[in-house]
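So, here's a batch of structures to check.
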Structure 1
Amino acid sequence: MALFFGPTDNWSWDPSFYYAHIRSPIIDGDLDFRNETKTGQFELPYTRNGLQHSLWPLGPSLLWSPFFLLAHGLTLLINPAHADGFSFLYIAFVTVSSLAFGMVGLGLLYQICRYYTRPHQALLITLLCLGATPLFFYMFRQPLMAHTTGLAAAAGMLLGFMHLTRSQAPLHSWSGAIFGVGLVLCFLTRWNGILMGVLPAIYFAAYLFPAIKQRSLRETWPVVRQIGIMLTIFGLLLTPQLALWYRLHGTFFMLPQDGGSFVASWLPTNLLHIFFHTNRGLLYWSPLVILGMLGIFFIPAWRVRLAAILIITMQLVLIGYRRDWYSGGGFGARYFIELLPFLVLGLIALLQRLPQARMWNIALGVGAIVLVIHQFTLLYVVERITEGWIEPAAYFQGQPLGLAWQYEALLHLVRDPLAWFSPRPYVGLDRQTIVTSLLTGPHPTNVYAISGTALVLSIPVALLFATIWRLSQRFGILPLLFAITAYFVAWALFILVVG
């Protein structure tokens, strides 16, 4: 935390909208997001209800909201004059909660890996998911994005699917509830999370088709009932988003994003760019993802293998249709973070096809270190984009960047490793890491308010999530699913009446 945690104050676009979803109704008592959102020189049109439209899903905000409410209560108790939703306690609590969901996602990735491999290999792959992908950035530098919550939701849903399908067990009586909550969390954290619907489709089809073939109502009805439970719970947890759309637009149902986000072509014209473009193409920005994709064809369990192939293929095609296939102004190949639960299984499948000789293990260790150093070099350059390593306009517009700058930046960091801890340009002093502030100090104590509070807060938050995990193992997952459902419905009612 002291080394790496420094949540940036660059809230343009996505982060400002995610934060507005919780601050505006709680602090301002309305849904006028213009007080919080930052859209640069762009002025978004008003909706027919006279409010600002939000393209972003409500899920991350809802999952952060308990921590925002706790910060609000403490601020009202300690210093009511600063209970404005922007003081350091709010920022520390919400950013740490996002970091915590990233840690939950990593913990679930480890559990997924353990289905097929030994602890040390599972730990290595989990750490690579943190250090050799953009996940690190969205946990430690820009946590006010959806990727940590999206990862936790996707990993949790896949782990549930693997548990339900690991044997020829009869239809699970909680399968509808598990898939209903899991699918809506995936959808409401990232719109493309709806692709995770492949998992319940594969699961229920394995029971439904044989029952229909045998013309057995006795076998068919339990499957239909679980599908009905899944759809009912999905609808209940979707109500906060429906309520928000209704308050903003006067309609409960709408397309989250319009056609302007996609290319005007029948073909996914950016498909090759995803892999080979020098501006965030996977080959040059996150080769670990490509390795995981190659390995999914060797996943032992056929249902998991089929799900991985279908979901990753559909995600690739969807990104290929996007105008901002390069992930806009974000860092790295971030659109693949939520696919990590499937990619780790591909990595394991590849590793298990390699010889188990000592030299191979050494080579794998060296390769892992190289991938992490490469990702941290990319992060160093993008965080200091104004220093001339790459052209900012080209980066933000998805234009080619070349490759020489990667080598030059790496040489610079080899000669001066402490440069990685130099202050990030255009990031406030109170948003730098603790180590950076200490190295460049002395500074007033208020510079450490957010990072110091986050450091202290990380311990009880970790204990909280660990307690929830232990209680779920002891009493089952049903109470947790019920609590999530009740909380989301309460938020839906609040959104309908606020302001």
Structure 2
Amino acid sequence: MTDPADHPLVQTAEGTVRGVWRGTSAAFLGIPFAEAPVGDLRFLAPVARARWTGVRDAVDYGATAQRRPFGEVTAIPEPSIPGEDILTVNVFTPAPGDTDAALPVLFWIHGGGYKAGSPASPWYDGFAFNRDGVVTVSVGYRLGFDGFGAIDGAPANRGLLDQIEGLRWVERNIAAFGGDPARVTIAGQSAGGGSVLALLASPLATGLFHAAISQSGSLSPVPPELAERRSARLAELAGVPATLDGFRSLTEDQVLDAAAQMEAPPTDPLGSAQDLVDGLVAGPGILGLQFLPQADPASLPADWVAAVAADPRPLLLGAVAHEFTLIGTELAPALGDADPVELIRASPLGELTDELVAAHPELSGPLLVGQLLSVSTFRRWVPEVATARGRGARGPTWAYDFRRPNPAHGLATHCCELPFAWDNLEDPAVASSCGPGAPQDLADAMHAAWVRFVTTHEAPWAQWSPERPRTMVFDANPGERDGYDFETRVAGDRIRGHDVGRQGSQQYLPRRPDSARHS
């Protein structure tokens, strides 16, 4: 139904919301699904939103948890919107108020290293999915220390708990927006893709969604004792006791300032060239991010791969070819006169050096070193998770590899697949990530595959199996091929040991300019 101003009205379990028509679909923005996490609710599990009276306007994006974006190192336009009501959802639908429409639902979790990112990005506008009969929902969740810091008396992984509470809101309300609560696919990229993997593993999310898409997902749960040490360090820097009350006494800016001190590179961050290369093999620890999902019996098993392998829900996952590879260009001075290939040969992945070189004829010198970080942080999870699921013969799994390069540097870097999956190449910011003249036919193919998966929970290519690791490659000539050959050889246990070992002494890299974009 609509009001006299021709704005769509929808009755939710919490109250009526007024959205805005945009052609043939409607947007309902900034709908709170939980109480604002402030005051006595700060650092606690999310509390479902109380009912309101009257009609609530949902025509503008709500406040975001992001207060300080990554700035020049993110390829995605990610607005920071002030305010306390950060636990909101944005719903895009072609059928507002039609409870019989029962359209498939895409529930989107943004990236940002678990410390930044915004659900208000124009890249996550659901118009194209609406055009193709899919209701989309983007969710806001707590970030950084507020979302993932370890605090005695507070639940772990509050950011994940926020995402789960958002899914409970969808379960209660999405039918009123034309969506089918029995056909919900969660999806996300980078930290959002890691969140997808965490939710697949979490017993708290059982029954709240029915399929999953992980794009460039990275997940290395922090051991609880390390998470506690990091929180104690933040308290020390901020000058408060490491208690719930002590942390609540801090303003947002005080928390962010202390966290920034922890993340700042030390005076001599690089050590030897060999230390640097070994650190790149270690993966995410070297990026300096402090407050990440932690292993927790209630919300995230330490052996999350085994939990995901045992989960029967369909999964589509993949990565881009050169996620963080461009970081190699800024590492060249630190490598000095050393031969990058020989440094790799002396690293924990040394026996695979020749295979790395053969797998990437487009790379040489420091870029080969940068590729180590792409593999250890993102790409190795695709075959590791897919193969574990294939051996368990539980949930069906499909893999993709996005390899279309940006003509400016010849590489397919982190975030560049998003405008293709969302079919929004016309956004002005797309050129910085994808280069000029991004091909619409590739967006048509990738977006259609995502729509099919969300609609049917099947991808339009062969499932991955350990015996036949079929992968859909999105490049100039999209097609199904055997994929991730090199990454399959990268033994998960070898790298995983370095993930944990490097968590406490991770500062090898200097601050990164544009060439190392991440989200």
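Structures 1, 2 were compared on distance in nm of label points 7 Å out along Cα→Cβ at positions 69 and 405, and the highest value belongs to 1. Here distance in nm of label points 7 Å out along Cα→Cβ at positions 109 and 293 is compared for structures 1, 2. The highest value is that of 1. Calculated for structures 1, 2, Kirkwood radius over Cα pairs in Å, for residues 77-332 alone is largest in 1.
Here relative contact order in percent (Cα under 8 Å, 6 or more apart) was derived from just one of the structures 1, 2, and that gives 22; the source is 1.
I have 0.60 for FRET efficiency 1/(1 + (r/R0)^6) of positions 61 and 325 (r between Cβ atoms, R0 = 35 Å, to 0.05), calculated from one of the structures 1, 2. Which structure is it? The correct label is 2.
Given 4.2 as the derived value for distance in nm of label points 7 Å out along Cα→Cβ at positions 349 and 421, which of the supplied structures 1, 2 does it correspond to?
Values: 1: 4.2; 2: 2.2.
It must be structure 1, since only it matches.
One of 1, 2 was used to compute helix-only ellipticity at 222 nm (-39500 (n - 2.57) for each DSSP H run of 4 or more, over all residues; to 500), and the answer was -9000. Which one was it? Computed on structure 2.
On distance in nm of label points 7 Å out along Cα→Cβ at positions 149 and 381, which of the structures labelled 1, 2 is highest? Write down the numbers at each step before the final one.
Numbers: 1: 3.2; 2: 2.4.
Once distance in nm of label points 7 Å out along Cα→Cβ at positions 149 and 381 is tallied for 1, 2, the winner is 1.
Only the coordinates and a few stated rules stand behind these numbers; no lab work does. Being a predicted model, the structure only gives us computed values, none of them experimental. Cβ atoms are built from the backbone, for glycine too; each structure is taken alone.
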